[in-house]
1. Figure out for me which of the structures 1, 2 the number 21, 55, 24, 0 belongs to, where P(r) over Cα pairs in 20 Å bins from 0, in percent was derived from the coordinates.
2. Kindly point out which one of 1, 2 the value 0.20 was derived from, the read-out being FRET efficiency 1/(1 + (r/R0)^6) of positions 166 and 182 (r between Cβ atoms, R0 = 25 Å, to 0.05).
3. Could you figure out which one of 1, 2 the value 0.30 for FRET efficiency 1/(1 + (r/R0)^6) of positions 302 and 470 (r between Cβ atoms, R0 = 41 Å, to 0.05) was computed from?
4. Which structure, out of 1, 2, was helix-only ellipticity at 222 nm (-39500 (n - 2.57) for each DSSP H run of 4 or more, over all residues; to 500) calculated from, if the result is -13500?
5. Name the one structure among 1, 2 that relative contact order in percent (Cα under 8 Å, 6 or more apart) of 18 was derived from.
6. Quick one: mean count of other Cβ atoms within 10 Å over residues 126-133 came out at 21.9 when computed from one of 1, 2, so which one is it?
7. Have a look at 1, 2 and say which one yields 12.8 for mean count of other Cβ atoms within 10 Å over residues 230-237, as calculated.
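What follows draws every value from the coordinates through simple rules; no lab data is involved. Just so it is clear, the model here is predicted, and its values are computed rather than measured. Cβ atoms are built from the backbone, for glycine too; each structure is taken alone.
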Structure 1
Amino acid sequence: MKGIHALWPLGIRLQLMLCYSAVFAALMLLSAVLLYTQLQATLARSLDTALQLQAQQVAGDITNKAGAIIIQDATAELPGFDPSDRQLRVSPADVNLGALVRVLTADGQPYRTTPTFRSLVVPAESVSQPLHGMPWQGNVTTTDGQPVRLYSRALTQEGKIFGVVQVAASLTQVNTVPHEVGIAFLLIAPIVLLLSAVVSYWLASRALVPIERLIRAARVIKAGDLRQRVPVPPAHDEVRHLALTLNEMIDHLEQAFTRQRRFVADASHELRTPVAVIRSKAEMALLQVFPPEDYMSLFRSIHAEAERLGHLISDLLALARADEGQVHLEQEVVRFDRLVEAVAATMEPLAAEHGVTLEVKTTEPVSMLGDEARLMQVVLNLLENAIRYTNGGGQVLVAVHTQNAQAGLVVRDTGIGIAPEHLPYLFDRFYRVDSARTRTEGGNSGLGLAIADWIVKAHGGSVTVESQVGQGSTFTVLLPVYSAG
């Protein structure tokens, strides 16, 4: 079957047609077998019943008077039952046409026999068993091998057996009628199978009409119009579920492509700025002659932009690998309270540079399972973000606590705050609240919060923000606490 399918791939319509036709053919074959056996059994039962009735009728015409068997009425008229028939020597007839009747005396000797019956090969038990009071019924043959059904019963009068009557009938009709019906069935079967194949193909085509509509709609969407949706059929069946699933997939694809286009545009813009600065500084150094101290200033500017460009590229690679699921997070027990204290200590110089007071509160040991380096990146990004956007004389508070089997990190600042309309997009890539947060030299690229959000979610946690313009912002991170038990 595999080889045939490889040489001639079958479409769904043909596959359904062949499956339906094969099932229908199997059902027809099973029906034919059942019909054949049932018809043969019915004909055999009917023949047995007819023989029993005939034997009863013949026995009713036979009486016993003073030890002599007397045959009268219709039975007496059977060929061979009249003594004069013996003198005329009636010739045997075909078992399919002549009467098959024999009457025997109480000692098992033939008393009257039709000429046709003489051609039967009769077993001895067919006579001895009725003489003992038990009817006998079975199949016998003629001298030339034709099958015959024989029934024997005792002749009784006043409870005494005085003889045996035997009647028989040819089995030719019982055997030939089922064969003829089977041949007729075989002649009709190909026509029925052909009609069933045609109907099956038509039904399969009708069933695939909604699929064809989905295909046409998908081709339109494939051309680039992700605003289109596949039609949803009204029937609540598998095709409807498929259409709804495809529409959901297209929705996700449209959103993904939109995010990707915006991401590429933002990344291009961010990469273009440091590259342009580096190029202009380098051109200035090449085209003009400067004192050594001016060259050092140019090189420092180029170095700063190169570092910013390197950080930006690293962030972009981290997010791209995260999207592809290629980032491996270490799973180790981390003392989160000590990690926060260590990161805060490294941020003290930056806070002092901006004139911001940095306070750390860790009242209890907090352990969790995760990637220490990535968790440090989360704390670093949040602290840097809070310090950079807090005016001189302000305060940044970092607190670690546990609540309901979760480790909580709170970073609260008294900075310029964020307007409510910007909060839903704050963790989007390259998103900046330009009206409230102007990027200073060495400022971030708009990826810090997006990376922090990804790392927290990768650890099974969540990050939220609350803010009011002019009063500051509060970032809250919740992460699962590690339990040694």
Structure 2
Amino acid sequence: MKIPDRGLNKEELFEKLENYRDDDMPWRDGRTFGYIYDAGEDAENVAKQAYMMYLGENALDPTVFPSLLRFENELVAMSAAHVNGDENVVGNFTTGGTESIILAVKTARDYNRAKKPEIKQPEMILPITAHAAFHKAAHYLDVKVVQVGVDPETFRADVGLIRDAITPNTILLVGSAPSYAHGVIDPIAEIGQLALERDLLYHVDACMGGFLLPYFRRLGENVPEFDFSVPGVTSLSMDLHKYAYAAKGASIVLYKHKSIRLHQIFACASWTGYTVINNTVGSSKSGGPLAAAWAVLNYLGDEGYMELAKGKLEAVRIINKGIEQIPDLQVMGTPEMSLVCFTSDTVNVFHIIDEMKQRGWYIQPQLAFGSSKQNIHLSINASNVRWAEALVKDLAESVQKAKALPSSDLAPRIRETFSQMDPNDFTEETFNQMLGMAGMTGVELPERMAEINEVLNALPAAFREKLLIAFLNDLFVFKKNGS
């Protein structure tokens, strides 16, 4: 494919753009319980208008566009106050939770390089429930992951296991508020005491909960302290494009003091061009996400967010109670926010997901790992609230349909064929062999995904990763038919 010889007129262009999303998830109907955070048309329009006003402004150099610097400082100040930060807390606006986490890990690595130069192979300790973004950060930054188990009933981090895993090379402890998979809050205060005892930096991943949890607490929920009010917490990440309903590309990373954040910043004067200095990973970046986040927070305000939180809390209660009343389902852990995770000992959960898809719902599969068996995950946001009772009704019907469907015989065959293979020996030929066994050609996915998910669930995690990397490597290749 090459650039068109002649440009399209606007009518043709936008018709083509509209056609391209024919197969996209229709998220505006509120029946998508993952990936999307939607507070309604008014908030969306405010975000769009603000985004477009500042689309062309470049946040590369804050001295050129002081408006963007003002947006960022005000967003950081509001965020810090929201999570009990004092006047010493500083931070930056990032493109998302992953970048915020990468920056927190980079800061811990470089802080320890300065303070503890004897550490040659830095390590961070992660409960198995810590977000995959920490593994991504470790991969990019050459930090060793030391993974520890969690309580098999509550799915909260086990402080004793974290304590036992600390070595002279440890640079960072991590807790989640809440963890994505199960929606439970780690024992943040206990881990904080451990960080103080061992003189370690401690990051709280509040990307999911940092914005919403304070509202749930004000609504009477028993939300444990998780933020800068906890002694020992030195950094915290909080997404604004989740429950603050900002446009995608909006997160905040905060540090207890600028002497820590100093190690996040990158500068380069060792070349012939302009001196580069960056607070975050990106250099050139549109001012649109900054302006949109600032606009939505100021448009909805504290009162507006409180009303949205009330609706979500009620929906969580309805959905939790509904799941508990379906005999074949069990909620995993005790959800402490608006993330719900449930499983079954009697029904194939992947068939349930397919049946729900047939009824117009998107709910998310999660594969087994450690003490967490395969399950179904719901992220409940404002647009989902009105569907809570309907979701439960269709879920009960889907469970009954799924009970009559057999599990695949492919998963055990693939497990037997490939589980003894070293993942490092995975090749394109292996990938094609697995696709052939699954009856797939190319990267076209079947309408029902239960069998594919069963296969992935049957494989060791390292093999899943190799398989999915190979799949994605093929997916992002333009074919002659335009797919």
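1. Among 1, 2, the structure yielding 21, 55, 24, 0 for P(r) over Cα pairs in 20 Å bins from 0, in percent is 2.
2. Matching structure: 1.
3. Going label by label, the one that fits is 2.
4. Derived from 2, not from the others.
5. 2
6. Here the read-out was taken from 2.
7. 1
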